[in-house]
Structure 1
């Protein structure tokens with residue numbers, strides 16, 4: 001399922017501005033969680049918490065997009081038992097490391113994960 005991850009040249013929910021130049025390259029696959037990881041956890045994949053993968057990351061129509069696949073892990077099964085469908089009830093936010101200037105523009109960004117953000121938390 002194709003998902004829109006970030007509109008380019010527009011502030012993100014954290015106030016960061018990503019441009020096409022922010023992304024030098026994309027990993028083959030990015031893992032995601034049902035919550036945003038803490039900074040110290042960002043570069044380590046905890047497979048017990050993974051809920052989905054995103055592949056085929058690309059810039060398309062002014063957005064960063066990718067192909068999401070839900071992985072039926074115990075975390076996903078617990079969310080589904082609460083009536084939450086990761087394909088319909090959520091949006092996704094990117095997490096990574098890079099440089100941010102005084103205007104919020106991001107450069108030298110390395111994408112580490114794409115994480116679930118409940119729709120009611122998106123502004």
Structure 2
């Protein structure tokens with residue numbers, strides 16, 4: 001009995017190289033879109049008094065060793081005291097805010113939009 005196994009290693013290698021290239025380039029664009037969606041929603045929910053929190057809320061991506069690093073940042077400094085109060089405003093649910101404004105103005109939009117990010121990445125990386 002003779003068993004023959006044939007494979008096209010060249011085709012598999014080309015597909016693997018294409019897949020690797022796809023992973024290194026596209027997620028940055030997808031993450032950038034995700035960041036814009038989250039920041040737009042965060043700006044609608046951020047506690048608003050002086051506007052410092054809104055101006056200090058940002059999204060940053062950077063490529064690092066073949067992967068994409070994603071950061072959301074929020075900063076608001078009181079000019080009189082030098083105190084950065086962004087974390088306190090984000091975490092303290094006892095503070096009273098204007099209607100539509102709230103604590104967790106950054107983490108909630110991230111949590112709500114993460115399923116979109118996950119499904120978009122899953123669709124993109126399929127061969």
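Nothing in this text is a laboratory measurement; each read-out follows from the coordinates by a stated rule. This one's a predicted model, so the numbers in the text were calculated from it and none came from an experiment. Cβ atoms are built from the backbone, for glycine too; each structure is taken alone.
Given a computed value of 21.8, 88 for Rg and Dmax of the Cα atoms in Å, which structure among 1, 2 does it belong to? Value 21.8, 88 for Rg and Dmax of the Cα atoms in Å corresponds to 2 out of 1, 2.
To test your reading of the models, identify which of 1, 2 gives 34 for relative contact order in percent (Cα under 8 Å, 6 or more apart) when calculated. Corresponding structure: 1. When distance in nm of label points 7 Å out along Cα→Cβ at positions 63 and 111 is computed for each of 1, 2, which one produces 1.3? Of the options listed, only 1 reproduces it. Work out the source of -1500 here, i.e. which of 1, 2 gives that when helix-only ellipticity at 222 nm (-39500 (n - 2.57) for each DSSP H run of 4 or more, over all residues; to 500) is computed. Answer by label: 1.
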